[in-house]
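What follows is a set of structures to go through.
Nothing in this text is a laboratory measurement; each read-out follows from the coordinates by a stated rule. Since we're looking at a predicted model, the values are computed, not measured. Cβ atoms are built from the backbone, for glycine too; each structure is taken alone.
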Structure 1
Amino acid sequence: MPDSPDLIDLYRRMVLIRVFEERAVELRREGRIHGTVHPYIGQEAVATGVCAALGTDDRIASTHRGHGHLLAKGGDPDRTMAELFGRVGGYCRGRGGSMHVADVDLGILGANGIVAAGVPLILGSAFAATYLGEPRVSVAFFGDGATGQGALWESLHLSATWKLPTVWVCENNQYAVHTPAADALPTERIHELVPPATMPSVRVDGNDVEAVHATAAEAVDRARSGHGPTFIEAVTFRTTWHSFRYANQPDRRPQEQRDDWATRDPIVLLGNRLRADGHDLTAVESEVRNRIEEAVSFADASPYPDPSTLTEDVFAEVTR
């Protein structure tokens, strides 16, 4: 059985992600962050529960909604915020922005603006670990919309055939932008789409961070011990719009559904449990808010990239 997680630490990680995302939205509204922002608000238990089961050497690949995964894996809020600001103090020196932030040293192969594009990266990472004999597990996060991409099913097939150390985490927030998963898939239970002959597939309450952690820890142990991949469907719900471009548009999701999921907020659920057990979380929440303000100050103080470095860090340079 996996070790029981430190619930205060899980709570702190989820609050860190929540406050970071709320502040990022505010900063985007103020015009201090440019480009789009895809908030992870409401889904914090998935990234937190999964990443708490991983080591530094384990690798993850994320989605366009990737800040939460990076912070859950141990990413630095200062460098993450600076990347959103487009400043040189960011993880990618301001060149990646919100949808392409990465830190290979932490095992974060990056967020990605292309649906399911991180999936084959994780397949390659897992193959490399096996080939080199390294005890590293690779985890792909993707949304329910990624089930329409062939790259996902090809990667699942190869990972099962070669018994690669992978964990496939579908964050089923039930909408691909505005399209309900029920309208795009033959079943709302996405894990049932994975053939039983290929790998274990499980469904977990994605707003219960303890349940997510226990499920992920078992899958990670299975992968690390050479028994191959696991598919996890974490059922959750984003509480905000899909991305900033929709911020001023009506939310097309039924109000009744939104109200129902509001009662299952992962931070509120764990917070209520901890308070019932006698924990005062005021200091944790205050510490996190101060930390995020420090990150904003760091990002503000970091300079923009020098235009003379425009052609650095690219795969090819066009010459005449």
Structure 2
Amino acid sequence: MILFTFPGQGAQRPGMLHSLPDHPAVARTLDETFDALRDDPLTLDTAKALESTVAVQLCLLVAGVAMARFFVAHKVGPHMVAGLSIGSYPAAVIAGALEYADAVRLVARRGQLMESAYPHGYGMAAIVGLDRYQLEPLIARVHTPAAPVYLANLNANRQLVIAGADGPMRLVMRLALGQGATRVERLAVSVPSHCELFDSAAVEMRAAFAGVTVHRPQSTYLSSGIARALFEPGIIADDLANNMARQVHWFETARLAWERGARLALEMPSGSVLTNLTAPVFADGQAFCCDNNRIDTLLALLSREQAQATH
């Protein structure tokens, strides 16, 4: 079975929309984006534009949906989908749970809420080499209401992400290195996602969903916030609205996909972050990303997996 994965902020790169295949499914996605935004989406992927959280999130939505639609047009669509953070929105579109035009407007609103809440002085950082039980006491030593820092993403047992204000994050990073972390890295994310700092913005996102129809998915939608398969439209809407303020459990989500029968995971543009995180779980399967792989090779792999899944 096939799992499509959709990355979150930090995976963006300049030119990512211009690198999409020349195909009617991609052109249709760009046209629909223009209709929803009343602006040209191909202006969003410059280095300058990507300094904006709104542009980053829209680029990841457009690229994810366009590339997935390309594969669907070639009759090799996914049996399951999972997205990290903003990646949950293109995942929901490809699962058939969310109309694309609604997703564009919702993601634009999401980016605006996140950017306006924390325009500067906040972000996220990766901590590699410590598990959560080693990292959480270090966070507790630093965190105060005036100097907030939180455990945000549990991407793997020893690959974690913190979120918060710049100063407290730097202190946790130094403490983590002192406790044996092998690497610490500030991420290309300018907002403190996946922690309670976004509780009030999540309330506003729930209000934004009030006028949106969410459907029962046609393929399995996996929530990386709670590592569960979701089927009820109202629960999926809540999952999408709340995910900016909820921890990410990617390792558990990848394992859930494996347990449900996925054997080939393909990451939509841009980057290979989710592929690197998913590959250890799919050790007896296959994990690939679209970037830096030939399209014909990916189509052949997907066709083979789909044929095996139907027998």
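Looking across 1, 2, the calculation of FRET efficiency 1/(1 + (r/R0)^6) of positions 47 and 231 (r between Cβ atoms, R0 = 35 Å, to 0.05) that yields 0.30 traces back to 2. Here mean count of other Cβ atoms within 10 Å over residues 103-110 was derived from just one of the structures 1, 2, and that gives 17.9; the source is 1. Computing mean count of other Cβ atoms within 10 Å over residues 71-78 across structures 1, 2 gives 17.9 for structure 2. For which of the structures 1, 2 does the calculation of distance in nm of label points 7 Å out along Cα→Cβ at positions 55 and 199 return 2.0? Source structure for this number: 1.
Computing mean count of other Cβ atoms within 10 Å over residues 135-142 for each of 1, 2, which one ends up highest? Walk me through the intermediate numbers first.
Values: 1: 26.1; 2: 16.8.
Checked 1, 2; max of mean count of other Cβ atoms within 10 Å over residues 135-142 sits with 1.
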